[in-house]
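Bear in mind that the values in this text are calculations on the coordinates, not laboratory data. The model shown is predicted, which means the values in this text are computed figures rather than measured ones. Cβ atoms are built from the backbone, for glycine too; each structure is taken alone.
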Structure P
Amino acid sequence: MFNFDALAGCLSASSCLVTQLSTGVIIGMLLFLVASGVTLIFGVLHVVNFAHGAFYMIGAYSAYTGYSLTGSYYLAIAFGTLVAGIIGILFERLAISKVYKENLLMQLLVCYAFVLIADDLVKIIWGAEYLALGIPDEFRVPPYRFAGGVIPPLYIFLVCVSLAVAILCLLLIQYSRFGKIIRAAAHNATMVSVLGIRVPVYFAALFGLGCALAGMAGALAAPVRSLTPGMGVSILIDSFVVTVIGGMGSIPGALLAALILGMTRSFGSLGFPLFVDGMMFMMMVAILVFRPQGLLGERPAR
């Protein structure tokens with residue numbers, strides 16, 4: 001189960017170290033895009049969006065269709081993000097908005113129903129077989145070499161996009177008028193409504209933004225993984241682990257936790273390949289025991 005010799009050998013070889021680091025960063029940044037949407041939705045709306053992985057899947061399949069129609073990976077990413085965002089807004093208005101005041105079980109049932117419906121619709125539209133987008137033409141170029149390691153240009157693009165999204169989300173929530181209204185409504189939606197602000201519109205926009213981030217993650221990941229119905233389940237679990245470790249409602253916390261888990265998956269595949277998931281959940285349990293608010297989360301007011 002453990003192979004610390006292989007892990008030590010990789011850490012002492014620059015080529016292996018660079019390759020595993022780049023892989024860990026990619027895993028972490030894609031996890032962050034999904035987890036940031038979970039963090040935004042839960043931190044403001046207090047909804048555990050169990051359907052979030054379905055929007056990752058929708059983004060991936062929509063990007064596949066967009067790329068097939070246009071031949072442009074950039075347009076495919078935009079298309080996948082847009083489709084996931086629009087469906088997210090419709091889902092919030094037609095279903096989630098009806099259970100804001102209900103208990104957690106009701107929210108989970110609504111989200112689980114959406115997951116089942118989305119999986120079946122994917123099978124009807126795209127089929128049940130595996131699909132592969134492949135490396136886009138824009139990135140079919142020789143990889144970069146650093147310290148003996150190989151870094152594909154696509155990886156660099158994915159990291160840059162994810163970092164840009166992290167910065168934009170932080171600025172949006174902390175400094176924009178939209179973010180200030182959202183944060184105020186999270187504390188007292190009734191008072192904000194009295195001021196003449198249409199709170200449901202802002203809630204729908206935030207929910208759509210969170211789903212769009214999941215769709216963008218799926219679109220970005222489409223070239224490096226197979227597309228299959230139900231593909232969002234595993235990343236949904238990982239995104240909730242990221243959210244718990246980083247802290248509910250904390251975008252910087254989600255980024256830090258995602259990178260930690262990305263490195264755990266990358267290097268864990270060498271040192272403890274049969275215990276990678278176990279290690280992730282052990283970290284989550286430790287955080288819940290010793291720092292329940294997460295690494296960068298705030299303690300709830302008493």
Structure Q
Amino acid sequence: MDRYKRSKFLIITADDFGLHESVNEAVEAATREGVLTAASLMIGAPAAADAIRRARALPRLRVGLHLVLADGIAMLPHTSIPMLTDERGYMDSRMLSKGVRFIASRRIRRELEVEIRAQFAAFAASGLALDHVNVHKHFHMHPTLLSMILRIGREYGLSAVRVPAEPSWFAARQSGWSARIGAAAWKPMTALMKRRLDARDIFHNDTIFGIAASGAMDERTLLEIVARLPPGVTEIYLHPAVQRQALTATMSHYRHADELAALQSARLLAAISAAHVGRGGFSDARQAAEATRGRRSNY
């Protein structure tokens with residue numbers, strides 16, 4: 001798909017929608033009173049039903065599926081996917097070892113398929129329009145997982161996928177030169193992901209911000225991103241919540257309330273308005289791109 005690099009479109013997403021009512025409350029507030037345009041729903045999380053109820057009352061909020069395949073509770077019981085989960089139904093965060101097993105074991109791939117399908121089916125049952133799909137911890141960078149998601153997702157209306165392609169300057173600014181080297185090392189993988197998505201006419205962002213500063217996307221950081229917003233479709237993702245306490249052990253350093261405050265910042269709203277960029281979810285970005293293509297084809 002022609003990406004129309006001269007134009008700029010901004011998607012601002014809250015991840016982990018449904019994880020906790022504190023997250024859901026923040027998503028609602030940041031949509032009604034701030035700059036949030038999208039949310040990624042953990043469909044099997046404890047507060048998913050509350051998130052769905054709130055989303056139905058927020059017509060401007062675009063909601064996608066935040067697949068959980070590590071560091072979270074599965075949709076299916078342990079007896080159905082014993083290689084993926086422990087007896088509590090929990091999928092651990094050992095992503096490197098999991099990634100190797102996904103390639104080596106046909107049995108675990110079968111379990112992955114049924115779990116992915118279960119999460120897509122649960123999202124479809126919510127009645128919400130599927131704006132996009134991404135995976136907790138960016139695990140869809142794994143080529144086996146991406147293939148499964150694309151194949152299964154097509155049955156459920158998948159049309160857009162997040163690509164975790166963060167500029168190296170941002171990584172260096174947040175976490176130093178080692179992070180910049182890491183971001184550069186990711187570039188071949190994200191470039192390959194974009195080619196795979198383009199070949200299947202799956203829409204995606206060009207750039208993302210939020211990886212190097214995960215849980216620390218405050219007002220200053222967001223203002224700097226908007227001031228340096230690159231051409232194309234940019235996604236900024238955050239983890240807002242109304243409470244300051246960590247929501248999970250892996251989020252012990254996250255500043256959830258500070259991220260919510262940033263999303264409600266009047267200075268940020270003014271900066272985005274002054275930038276004259278398109279805003280919305282992935283479906284809105286795709287419609288804008290297709291409209292631009294249509295206008296150009298008439299010249």
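Between P, Q, which one scores greatest on FRET efficiency 1/(1 + (r/R0)^6) of positions 190 and 278 (r between Cβ atoms, R0 = 25 Å, to 0.05)?
Numbers: P: 0.05; Q: 0.65.
Biggest value here belongs to Q.
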Computed -14500 for helix-only ellipticity at 222 nm (-39500 (n - 2.57) for each DSSP H run of 4 or more, over all residues; to 500) - originating structure among P, Q: Q
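Out of P, Q, choose the structure whose coordinates give FRET efficiency 1/(1 + (r/R0)^6) of positions 86 and 222 (r between Cβ atoms, R0 = 35 Å, to 0.05) equal to 0.40 when calculated.
On the way: P: 1.00; Q: 0.40.
Source structure for this number: Q.
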Test item: P(r) over Cα pairs in 10 Å bins from 0, in percent, for residues 46-213 alone calculated as 9, 29, 31, 21, 9, 2, 0, pick one of P, Q: P
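For structures P, Q, calculate Cα Rg over 2.2 N^0.38 Å and state which one comes out highest.
Checked P, Q; max of Cα Rg over 2.2 N^0.38 Å sits with P.
For structures P, Q, calculate relative contact order in percent (Cα under 8 Å, 6 or more apart) and state which one comes out highest. The partial results should precede the final answer.
Values: P: 38; Q: 25.
Once relative contact order in percent (Cα under 8 Å, 6 or more apart) is worked out for each structure, P has the highest.
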Among P, Q, which structure scores highest (criterion: distance in nm of label points 7 Å out along Cα→Cβ at positions 70 and 94): P
